[in-house]
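Asks: Given below, in the form of structure tokens, are the structures.
Computed from the coordinates by the stated procedures, all read-outs in this text should not be read as laboratory data. Computed from a predicted structure; not experimentally measured.
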Structure 1
Amino acid sequence: MNAEIKFANYGQERERIATESEAQIFELLKQMSGIDELRLVRKCDDYVTAMFGEWDVARIKYTPRAKWVVFPTVEKGSTKHRIESPEEVLQLGDLLQKSIEHIRKYS
């Protein structure tokens, strides 16, 4: 019997491949947050993540078929804030600040 061990590919950082609009949304979030250490990573195939330390500040998906931002630290479930353009993320500043406050409180 030949036993093979397979590891799931979930949660660890991967090569960051983001659309131009996802990168633009990230830059807007970074400017709004005032946090230079905010970084854009890909931990799963479905979206990119703006991270502060080890915390997910925002999850971003912007493709021709799906355009949304999620703030997982301050909202229950996966509340998707649907957007039509990257600039609409500017309207989500209160959620961004709540996320950062939460992260700083529990870090």
Structure 2
Amino acid sequence: MEEIEKQIETVLGKIRPFLQREGGNVEYVGFKDGVVYVNMVGACEGCAYADADISQGIETILVEEVPGVIRCEGAMSAPLDVLDPYLKRKEEQYKKLDEEK
């Protein structure tokens, strides 16, 4: 599982510069049963094209480049056992930011 997650992160790293040019980004949320869950952030958050970017762009690339990936969905459809670790990681990030202030 860790190897697949590393491959997913590598592919997302290739995609990010294109989203960042427009002020957006994509965060890896988790992976379960062949489905990658992502969160669109920045200018991509709430964008009318975010779902299309996920299904027609990010999903297409992930399915082609990472064996075992069959689909990509937004974080809102992630099961709790995938979402909980992501939320804990985010909480730790925010704590570190607070400590640095």
Structure 3
Amino acid sequence: MDWRSRERLLFWGAPLAIIPALLFLPAFVALIFSPRISHAIVWSIVLFPILFAAEVAGVWKLARGCVEPPFNLLSMLSFGAMLVLLVIVTYTGVFLVALAERM
């Protein structure tokens, strides 16, 4: 894999993976846990599949950038973006458990 294709995987994969992960918890709380928005069910039916598809595409691109040889700077940056994603997923899970305990 050449530098340009690995760079493209990183530049498309990182935002596609991290932004939906950051948006999931606020969207879940606003639309499902305590719906304060009118037509929250319709919004959630539209929004969550889009977030899921973007997340899968972003993780796929980051994973391809991480594991293909040779290991270089862009591989390390892809791996760093995956670690950031892991932290976001962890705190999202902790907050969801805290919300479930509160109910």
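Asks: Between 1, 2, 3, which one scores greatest on relative contact order in percent (Cα under 8 Å, 6 or more apart)? Show your work: numbers first, answer last.
Replies: Working: 1: 22; 2: 26; 3: 37.
Comparing 1, 2, 3 by relative contact order in percent (Cα under 8 Å, 6 or more apart), the maximum is at 3.
Asks: Given that helix-only ellipticity at 222 nm (-39500 (n - 2.57) for each DSSP H run of 4 or more, over all residues; to 500), derived from a single structure, equals -8500, which label among 1, 2, 3 identifies that structure?
Replies: Attributed to the structure labelled 1.
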